[in-house]
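Nothing in this text is a laboratory measurement; each read-out follows from the coordinates by a stated rule. Note that the coordinates shown come from a computational prediction; the quantities given were computed from them, not determined experimentally. Cβ atoms are built from the backbone, for glycine too; each structure is taken alone.
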Structure P
Amino acid sequence: MSLVLTRSVSLRLGGFAALYFAQGVPIGLLSVAVPAWLAERGASVGDIAMFTGIVTSPWAGKLLVGPLMDRFGFPPMGFRRPWVILAQGGLVLSFLGLAACASLLGDAGDERFLTGLIAAGFVINVFAASQDVAVDGMAIDVLPVRERGRANAFMAFGQVAGYSLYGYLCAVVLTRHGLGAAALLCAATVAGIFAFATAVRERPGERMLPWTAGEATARPEVARRSLMAIARDLFPVLLLPMSLVLVAVEFINRVRDGIAIAVFPKFAVELGFTAEQYTAFNGWAGLAAAFIGAALGPLIDKVGAYRFLAGALIASAICHLVAGLAQPLWENTESLLAMAALATIASQIIFVAIIALFMNLCWPRVGATQFAIYMSLANLSRSIGGMAFAPVADDLSFAQDFLIMGALLLIAAGVLRFFDPAAHAERLELLQAQAAKT
């Protein structure tokens with residue numbers, strides 16, 4: 001029996017969750033395990049911030065990949081699936097490359113080691129980000145609108161499960177067996193999901209592989225167009241007022257993320273936690289948050305992603321502000337961990353809700369490119385946050401770090417008040433009507 005996404009709700013939800021899980025694996029290694037591992041070995045907050053800022057920057061390059069995926073492809077294998085397979089295969093090879101070169105990087109404390117690790121992590125994330133663009137484009141293409149909130153919850157669950165589990169596993173393997181073994185573990189995992197991507201098809205009758213039988217589905221509404229034609233449709237929709245508002249909200253939120261990636265592991269180590277303990281807590285809290293996010297998926301569709309996003313931004317801001325203002329809590333491990341878990345759950349709800357809102361902003365004519373740009377800007381914001389924070393990180397106290405992050409989240413919640421999805425829907429209808437006349 002063939003696996004066809006458009007024929008099965010469970011396959012769509014499970015398949016996209018699995019593909020997002022594959023994205024979580026490099027995040028777990030590079031944004032969770034390695035920063036904690038470096039912090040345990042004496043790296044400064046500034047060094048960790050610079051590492052995460054550069055290594056995560058390929059995710060900002062998704063805006064360059066999206067137009068290429070809209071313009072070029074191999075429709076007999078599906079409109080997005082060939083790109084998913086190529087990017088997933090590249091992810092496998094890049095992990096294998098890191099495993100092969102790990103012994104050549106030197107000792108973890110050397111400047112040469114950090115430089116080499118940054119270069120390897122950058123390449124891995126080039127393929128991870130490209131896979132993300134392809135998967136998002138495929139999701140927009142095959143998911144009915146009524147499923148998007150639920151599907152985004154499953155996709156977010158997959159990614160969080162991936163980086164939570166592999167953040168912990170990679171930390172353990174890094175500590176006990178070294179970088180090469182951690183890279184091999186990641187390679188084996190993403191190779192399994194690569195096999196799934198080659199077995200599934202978007203629509204009935206399409207080819208599984210280039211040399212197998214099948215043909216392209218006739219779909220005039222997504223016919224390949226020139227890059228100039230895509231750009232002509234893209235810029236008006238990106239510059240719509242509600243598009244700019246939501247981009248601003250996510251920019252502020254992701255700047256906070258760029259700071260948090262560097263601060264949290266160093267803060268944990270200063271409090272006496274080991275890298276394994278930190279990543280274990282991060283993993284369990286992340287998995288719990290992912291389950292909660294997945295369970296809330298249908299409710300997000302019913303109540304509205306806007307309300308969930310606003311509430312989660314405010315809840316997360318309160319957690320950060322309390323942590324910054326109430327330093328005696330730092331001596332109470334249980335209170336601190338409870339607050340960290342609540343902030344993790346809030347971050348997951350922010351992630352699920354804002355992706356759903358961005359999908360709803362997309363115009364189908366340029367949906368893959370538009371969504372890729374939104375996600376690229378979000379990830380660029382995280383890199384900007386990390387790299388802008390790096391020069392001043394070692395001059396600030398942890399209390400100041402938390403207050404800055406809390407203030408950013410409150411500002412994001414304030415900007416969100418200007419967001420009106422109904423007004424955006426009306427403007428999209430006007431754009432569609434104008435396009436139909438040309």
Structure Q
Amino acid sequence: MRTLIQRLFINNWHRKLLSLILAMIIWMVVSHQMTVTKHVTDIPVRVDHLPEEKTIENMQVNGILNKRITLIITANKNVMDDLTGKDLEVIIDARGKPDQWIANINKKNLISLNPDLDIAKTITRVVPYDLIIKQSKLVTERIPILISQPIGEAPKGYQFLDVWPYQLYVTVTGPEETVKRLKARGQKMTFNLADITHKELDALQAHNRHDYSEEVSFHIPTSWKKIRLPMLSDTLIEIDDPQAKELKIDFNRQDLIPLGAYIPVSVLFPPKFSSMLNPDTYSLDSNEFLTKRNGIMMLTQPLYAKGVSRLFVDIVKDMMQILVIAVPKTERDTLLWNCQFAYPHELEDRYVAKVMTESCEEGGAVQPQAREEYLRNRFRHYMNRFRLYTASNEKLNLKIELEANTITVESQNL
């Protein structure tokens with residue numbers, strides 16, 4: 001065994017070592033010169049030297065086309081093992097070209113984005129690739145942006161109220177065909193309520209001194225006023241509409257607001273049942289919950305509102321009533337009811353005038369017409385979601401039934 005090992009490793013060791021070194025050198029040279037061919041995908045294409053008044057559809061502001069291409073490339077094997085589309089870029093020169101032409105892409109069009117990649121030394125061949133280039137007129141337009149209802153949940157203790165303005169515009173420059181499509185269909189911007197904290201709203205509410213102090217306006221930070229238009233840019237585009245400085249999301253504290261007034265109760269007798277149900281045959285029955293005051297049947301127990309402002313309550317509390325719909329027991333066991341407002345248009349005008357006056361005194365920046373539209377939407381929103389609550393923070397639940405010649409009204413949670 002010792003003799004065998006000696007023959008293999010010790011005898012003529014210098015010759016054997018030299019042979020090993022030569023073999024390694026030959027292997028490295030062959031490996032370095034060995035070439036392979038493969039498809040390299042997602043290579044960006046940049047067009048340079050376009051006329052100032054021209055552009056290309058689906059080209060970003062940095063000159064890169066949205067479309068990426070795949071090239072068949074032959075190069076050294078050790079380079080090709082790691083080569084990707086991120087290492088390369090295709091450059092097309094548009095100087096002196098007609099509005100539409102076919103660009104023949106080859107090795108000369110390639111540049112390296114990888115400082116460790118030398119195209120001239122490592123890439124031996126690129127299979128020619130034809131790309132149709134069509135120039136378009138470069139135009140500038142204002143694109144409408146619809147501010148949609150936010151997603152997500154409002155911070156605890158607050159309720160989403162509204163967003164304002166409902167629409168903004170952003171000025172963009174790009175290919176005529178692309179810009180026209182964007183302008184025709186508009187864009188949508190949606191905020192997430194989860195990005196707004198309870199602490200931020202509390203701080204805003206603490207500085208509110210109005211009659212509608214339950215309302216809190218969260219002004220959208222500048223960093224949020226950007227929109228993504230991938231057809232024109234790979235980065236966010238800042239909204240340059242002057243009205244964007246007024247962009248805000250309004251919230252309302254979910255506090256109970258006492259009405260401080262009695263609520264009249266009346267009955268609607270549908271004509272089709274009037275032969276059996278009418279004011280002569282049925283009337284409201286008095287009890288500890290419903291009493292007659294100055295000839296008017298009223299709910300006299302303390303009631304509350306929530307999700308509206310104190311100003312709204314002050315304006316509507318004397319112009320509201322509960323209306324009961326009288327139908328036979330064959331139609332319903334318990335009668336339906338709802339809370340109605342008398343002459344809502346006048347109430348709306350009073351609300352708007354009150355808030356507009358305070359806004360003018362404070363030098364509000366919103367244009368009067370836009371401000372009025374915003375406030376009218378606010379008032380209607382309040383009316384649509386107005387509900388009565390009890391002191392225990394429960395929605396008022398009335399049980400109303402037909403009895404012998406009377407209509408009884410009872411509360412199930414008072």
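Descriptive notes on the structure:
- Which entry (P, Q) yields the derived value -0.95, -1.15 for log10 I(q)/I(0) by the Debye sum over Cα atoms at q = 0.15, 0.18 Å⁻¹, for residues 156-339 alone: Q
- Origin of the derived value 38.3, 132 (Rg and Dmax of the Cα atoms in Å; candidates P, Q): Q
- Read-out helix-only ellipticity at 222 nm (-39500 (n - 2.57) for each DSSP H run of 4 or more, over all residues; to 500), computed value -7000, structure in P, Q: Q
- Which of P, Q leads on distance in nm of label points 7 Å out along Cα→Cβ at positions 116 and 244, largest value: P
- A value of 1.4 for distance in nm of label points 7 Å out along Cα→Cβ at positions 284 and 348, calculated from one of P, Q, originates in structure P.
- Structures P, Q were compared on relative contact order in percent (Cα under 8 Å, 6 or more apart), and the highest value belongs to P.
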